[in-house]
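Next come the structures, one after another.
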Structure I
Amino acid sequence: MAFLRLQKEGVIARCGIKNGSYRLVEHDNASIDFLNADPDDYLSFKFPLRIERKTRIFPKSIIILAGVTGTGKTTYLLDFVRQNMSAHKIVYHNSEMSPQALNFKLRQFDRTGLFPLSAWKFEARQWRGNPDTIDPNGVNIVDYLQAGANAYEIQQPISQILGKLDRGVAIIAIQKKPGAVYGTGGVYSAMDACLVLSLEWGKASITKNRFREVDEFPGLDNRDFTVEHGHIKALSGWYPDEKKTRGFIRKSERDQEQLEC
């Protein structure tokens, strides 16, 4: 009887198909003050391959980096850290590397002797799947996020990370099968993301771009790359999906950089 009374009062509601299962009713009716919001209040980042020229990253955003094993996900993330650590507070959450392994990875950026280990300025933490460790107002890098028993369940921890953000962002690396458009969980892994970058062997593709209105190269979402001294180095300009476009000649990196300037 008590449950029926609470249900009538709107305190609880039935949950699922099992008898006696209820959930608390949340009365969160916070409005969105879009009239007084500033569309120029976005975050300025430098991405490997200059992806910042193709999108805009606002506070409280999720970015997904989906890559085939061994294609350079960690290198891409550390190169992002290198380019942004002087302007942003960065927390690098890693799930699989020991301190020795991370030290080794970082030293690859100093093959020329111009970037010593002491130049790195970020916080490194072990990632054990706890969203409470996310910095609400910082740049969080999760390397990498695993799914639960079912691949589609990966959307839940991504949503939990998003819920912890205030003005911060999270760049989350996940695994991807060769040739797949999205990473683990398929479209479920991209549901909360404003940007999804897919890495194959030597090729990066933007598979979701929520704010493509500012894209300086619309329709050109693929770029070839290689890893050199720890850095992600572009080998081509941006080009369209080869399966859909015939007769398109890829511009060289130098040719397209002239267009970008």
Structure II
Amino acid sequence: MKNILSVDVEEWFHPESLQERFPRDSWDQQPQRVPQNMEKLLRLFEEKGVTATFFTLGWVARKHPQIIKDIVAAGHEVASHGSYHRMVTKMTPDEFREDLKESIDILEDISGEKVLGFRAPTFSVVRETFWSLQIMAELGLRYDSSIYPVWHDRYGVPDAPRHRYVAFEKNGYKLEEFPMSTMRWFGKNMPFGGGGYLRIFPNAVTTMGIRKMNREKLPAIMYMHPWEFDADQPRLDLGRFQSWRHYYNIDKNLHKLSRLLDRFDWGPFRDHLN
């Protein structure tokens, strides 16, 4: 089975845990590390013969348009991660529509391709922001991959379906949801296969999760951020737990990913659309 490989293209200072330290008006003054980190990932994907979906911030696309051109030239899919890494839970519907449309417009202008999908920063499509699904559909998107059927201190819809489903359909608009991957563990949904879970869990756990999903006839979704492969990024004191969660295994992550790319088949979201 072909599983789904995805990258959330953002800078090292964009994660929600760093937003108070790095307000938007400071971004241009920070070291820009996403170009070299993207080059690292694109090179690895080319070596392994895999393609992926790159959920890219509009801010990154405007700042580094060559990244978008390189993604498309290598045969990958470009999708939206919003414009300025704002959580949907912190926006009104009008603000979200404006943010999403701005990102779609800049990505389509640079790539020359239609943007089909979206992933919310910090998986912030949660129960109280389900209104965002209609806006995505109205802006012409075909799928979302923002709902995580787990409990987490920042996100999650624990009782959401674990499989692909139609999240919104009305007045000729339709949007499919590709929920983030989980495996059943003692009656609960256990996250795996991306971000901190990919870095922190041994590859044996990630491999088990992918195989469990494939036995259920479900593609596993792997996700990552370019900064998670950058051991030389500026290090911040985030407190003991948050620093561990944010930086653990960054120096080993590329090797872990390489082994998983060898072990399974991978492709972009668009390959799974009807």
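Looking at structures I, II, which one was FRET efficiency 1/(1 + (r/R0)^6) of positions 114 and 202 (r between Cβ atoms, R0 = 35 Å, to 0.05) calculated from, given that it came out as 0.90?
I
Using the calculated result -5000 for helix-only ellipticity at 222 nm (-39500 (n - 2.57) for each DSSP H run of 4 or more, over all residues; to 500), pick out the matching structure from I, II.
Source structure for this number: I.
From I, II, which structure was distance in nm of label points 7 Å out along Cα→Cβ at positions 34 and 138 = 2.7 calculated on?
Only structure II yields this read-out.
If we compute Rg/Rh (Cα atoms, Kirkwood Rh) for structures I, II, which one ends up with the highest value?
Once Rg/Rh (Cα atoms, Kirkwood Rh) is worked out for each structure, I has the highest.
When FRET efficiency 1/(1 + (r/R0)^6) of positions 98 and 218 (r between Cβ atoms, R0 = 35 Å, to 0.05) is calculated for each of the structures I, II, which structure yields the highest value?
Comparing I, II by FRET efficiency 1/(1 + (r/R0)^6) of positions 98 and 218 (r between Cβ atoms, R0 = 35 Å, to 0.05), the maximum is at II.
State the single structure among I, II that was used to calculate distance in nm of label points 7 Å out along Cα→Cβ at positions 10 and 178, giving 1.9.
That value comes from structure II.
Coordinate-derived values only; no laboratory data. What you are looking at is a predicted structure, and each value in this text was computed from that prediction instead of being measured. Cβ atoms are built from the backbone, for glycine too; each structure is taken alone.
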